[in-house]
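Structures follow.
Coordinate-derived values only; no laboratory data. Computed from a predicted model, the values in this text were never measured in an experiment.
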Structure I
Amino acid sequence: MVGYLIPGFTATVKRRAILAPKFYFFDVGIANYLLNRKNILPGTEIFGHSFEHLIIQELIAYLGYMQSFESINYWRTSSGYEVDAIFR
């Protein structure tokens, strides 16, 4: 109940994907506190990370409420392109 591991999406063979799982704490406030994020201003990189964290939390909560058997994965190429949430 401390957090969630989001595994990498591996269905494609054409592009080399990053397979390391991403970790999200159960609460974006905990992550911000542990990373010493104080002033989170819109348009900054820190705001983007915090917003991504919030959206992932909401998607996980939605799947739990709907009692869905789908899982969340993410996809990132070795060149840096990333899709934060893929439902399978």
Structure II
Amino acid sequence: MIPGLGREVEGLTPKLTKLIHILEWTRIEDFVPAWHGIGRPPADRSALANGFVAEAVLELPTTVALIERLTVDRALRRIRLRMGFSP
């Protein structure tokens, strides 16, 4: 696990712990390059991919459900800041 994240984040559920381990293990950012089309600024696709992983691990049916969960779950917000995923 990320050093100190377990101590920083209170209320880690088993699913949130599993999410941390999966995001660390897969390291999507190493495989998904920044994307940009002609005339477009680069976009970080790895954060979006990590968001989809979070949806799957937390068994959330939609991206809207992930956004709603982020508004109420302090531990998930903290993980999002440290691990870098976007809804």
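Out of I, II, which structure matches 44, 28, 18 when Cα extents along the principal axes in Å is calculated?
II
Taking -10500 as the value of helix-only ellipticity at 222 nm (-39500 (n - 2.57) for each DSSP H run of 4 or more, over all residues; to 500) derived from one of the structures shown (I, II), identify that structure.
Attributed to the structure labelled I.
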